[in-house]
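Following this line, the structures themselves.
Read-outs: derived from the displayed coordinates by stated rules, not from any lab. None of these values were measured; they are calculated from a predicted model. Cβ atoms are built from the backbone, for glycine too; each structure is taken alone.
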Structure 1
Amino acid sequence: MNNVTIEYCKLCRWMMRAIWMSQELLSTFTEELSEVTLKQGTGGIFNVYANDDLIFSRKKEGRFPEITELKQLVRDKIAPQKSLGHADKK
């Protein structure tokens with residue numbers, strides 16, 4: 001099965017954002033994901049990994065991911081055939 005890890009800065013208090021995003025991913029990928037792991041870090045980090053591959057970095061992008069964007073990135077990595085319905089861009 002597939003997994004996602006969200007690494008967030010505990011000093012920046014981004015845990016609630018990480019929890020919300022993990023809930024959204026687990027709700028969307030009920031059959032494709034076996035787990036979403038939250039990992040505390042420091043230094044303003046907010047990274048998202050799918051199967052240990054970095055798919056989003058707040059520092060690199062200069063922003064947080066939009067939830068639709070994050071779902072698309074996870075889908076592209078773990079289940080490219082899955083339709084996200086209205087969240088898919090035409």
Structure 2
Amino acid sequence: MERKWRGTPVWEHDGIICTGESYKKVVKLTFAKGASLQDPAGLFNSSLDGNVRRAIDISEGADVDASAFKAVVCEAVALNSARKRPK
């Protein structure tokens with residue numbers, strides 16, 4: 001994890017995977033290429049109308065499906081890695 005843009009945490013692997021922002025009522029994890037990721041568990045619940053990003057807003061005390069979250073992160077890593085491979 002690296003901090004960019006005034007201290008915003010950014011998780012990267014061959015490019016940005018997601019950023020984290022904290023707000024009064026939620027923590028928002030915004031996936032840079034979220035619109036290209038499968039989300040069968042319906043984790044993405046914010047920024048759904050864009051063509052590129054998708055976000056997960058997590059309220060205090062909310063349960064997050066850990067295996068579904070791991071699957072989304074792994075898919076984001078695979079997507080970034082595939083785009084870095086020479087053609």
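Hey, distance in nm of label points 7 Å out along Cα→Cβ at positions 25 and 49 derived from one of 1, 2 reads 1.1; which structure?
On the way: 1: 1.1; 2: 1.7.
Of the structures listed, the value fits 1.
Looking at structures 1, 2, which one was helix-only ellipticity at 222 nm (-39500 (n - 2.57) for each DSSP H run of 4 or more, over all residues; to 500) calculated from, given that it came out as -7500?
Working: 1: -10000; 2: -7500.
Working through the options, I get structure 2.
Starting from the value 31: which structure in 1, 2 was relative contact order in percent (Cα under 8 Å, 6 or more apart) calculated from?
Working: 1: 31; 2: 25.
This figure was derived from 1.
Comparing Cα Rg over 2.2 N^0.38 Å across 1, 2, which is largest? Present the calculation step by step, with values, prior to reporting the outcome.
Working: 1: 1.03; 2: 1.08.
The maximum falls on structure 2.
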